[in-house]
Structure P
Amino acid sequence: MNLTGKVCLVTGGTHGIGAAAAVELAGRGADVAIVARHRDSAAEAVLAQIEAAGRRGVALAADVAKPEEAARCVAQTAEQLGRLDVLVHSAGGPAMGSMLDVSPEVWYGAFDIHVHAIFHLCRAAVPLIRPHKEGAIVLISSTAGKLGVMNAVAYATVKGALIQLTRSLARELANDNIRVNCVAPGVIRTRFQDYLTPEQVRNNLENRIPLHREGTCEQVAQVIALLAENDYMAGETVVIDGGLTSRIA
C-alpha cells in the first residue's frame, strides 16, 4: 500500500515509538493524527515534524482505554483528515510488579490501555477503513510478550495478548484486505528504560543483547511503516531486538 495521501492514526503518538512512527509515516507521504491523553508541547513538536515533511497533522487528546473516547478520536481523525487507512496502537506503558506484588489497579490498568483500547479503537476504525478496500492495523507488543519478564507480569501478559489478538484480527479482517500485524521490540531507548538500574542496563548490553546495543525508536518506526506498506504481510509479529530472543546461551 502506497502511503502517499493515506491517513494514519497513531495512539501514544507524542513520545517514544509512537512519535517516531508518526514522523516516519509522514515521511512516507501520509497525513497523520496523533493521540495522547493530553495535548502538550510534545504533541506540538511531533506535529511540527509531520508538517515539515509536507503532510497534514492533527493532535487529539483522548484516553483510548475508554470506549467513547476511542471512538471519538477515530471519528475526529476521519472528519479532520478526510479518511482513515492505517491504525497504529502504540499507547501503553510499564506495569511493574511480580504476581504477588502487582496491585489489582496496575493489572487491570495494563489490560485497559494495551488490550481493551485496541478493541475499542478497532470497532470504531474498521468501518471507516473497510470502504477503501485496503488498510492496515499495527499493534506494538514486546519481546516480553514472547519470553516473559521478571517483575513485570502484567506487562508481559498484555503484550502476549496483543500477539494473539494480531493473529485473530488478521484472520477476521483478511476478506476486507485490512492487514493486521504486530511489532515486538526488545530493549529500546525510551522512557520505559528509566525503570532500569545501571546494573540492569549494563547486563542488557553486555550479556543479553548479541549486538551489545539498545535499539532506537526510529528503527522500530521503520518496521511499523513496512507493515503498513507491505500488502502481503498479515498476522505476523516482527521482532526487532538486536538478537535478544535468538540467544541460546
Structure Q
Amino acid sequence: MTSPRVAIFAALRWECRPVLRHLREVRRDRLGHFPAWAGRARHGEAVLVQTGIGETHAGAAADAVSAAGPFSLFLSTGCAGALSPDLGPGDLALATAVVSSASGTCIATDDPTTDRARSVAARLPMRTVCGPILCSPRVLHSAAAKRDAGARTGAVAVEMEGAAIGARADQDHVPFAAVRAILDTADTDLHQSGDFIDPATGRVRPFELARHLAHHPGAITELLVLRRMLRAAEQSLDQFFAAFLWEQ
C-alpha cells in the first residue's frame, strides 16, 4: 500500500515558509513553471507548490500538480482577509467550502480532513473559525467591500486562489481542504497596491513600490501595519503545520 501523498498550494514565498520549515528531507523541484518542494511528513510525502496570486495562476499550478499525481489530498493555504468582524490577524479560518466570486461555484471541502485540521488547531493557542471562504478575483481593499461580501455570501474570509485548486481536486476526485491565516481585519481599509506586487511571484517590484510611495506618502504607515499582520499570520501557519504535518 502506497503512503499518502499530499499536495499543498500557497501563492507567495512567505506563505510557503511555514510548510517548508516542517518538512524533512526536502528536495527542490519545479512543476511546469512553478517552484515546488517535495519533502517528508509523518504519514507520507508532501509536495508544496508556490502558485502565484490569483485563480489563473493557481489553476495552472493545480493542473501541473494533477499531471504529476496521484495525490491523496489537495490543501490550499496561505493568508486571507477577514470578512467576519470577529476575526483578527493570526486567527485561523478552516474552510467548510470555497465559494468562487467569479462563477458562484461552491466547492465543499473534505469533512474528515477539515475535522482533523480543527482537532489540530484546537490544541494551539489561537482563535479558529470554520465556515465558507470566498475566492475573489480581486483584493477587497475597503472595509465596505468586505462587509458587503460577507453579508452577501456568508463567508468568514476571502482569498484569491482556492476555488481553482478546489475545482481541479473535484475534477480529479481528490479530497480538498483549505486552511487560511487571517491577515487584515474586516474593518481594515487598504490602499490600492498598484503594480508593485508581481502576481506570479509575489515579489515586491522596487521601482513600482517607490513610485507608489511617492504618490501616497502615508502608505508607509499602512505597509508597516501590514507587515505586523503578516508576521501574525505566518506565525499561526507555522504553528498549525508544525502540528498538522507531524501529529500522531
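Here, each number is a calculation from the coordinates, and none is a lab measurement. Treat the numbers as computed from the prediction; the structure is a model and nothing was measured. Cβ atoms are built from the backbone, for glycine too; each structure is taken alone.
Just checking, which of P, Q has the largest value of distance in nm of label points 7 Å out along Cα→Cβ at positions 57 and 225?
The structure with the largest value is Q.
Between P, Q, which one scores greatest on relative contact order in percent (Cα under 8 Å, 6 or more apart)?
If we compare relative contact order in percent (Cα under 8 Å, 6 or more apart) over P, Q, the biggest value is for Q.
Out of P, Q, which one gives 16.4 for mean count of other Cβ atoms within 10 Å over residues 41-48 as computed from the coordinates?
So the calculation was done on P.
Which one of P, Q has mean count of other Cβ atoms within 10 Å over residues 9-16, as calculated from the coordinates, equal to 22.6?
Comparing all candidates, it corresponds to Q.
I have 20.4 for mean count of other Cβ atoms within 10 Å over residues 81-88, calculated from one of the structures P, Q. Which structure is it?
Only one of P, Q returns 20.4 for mean count of other Cβ atoms within 10 Å over residues 81-88, namely Q.
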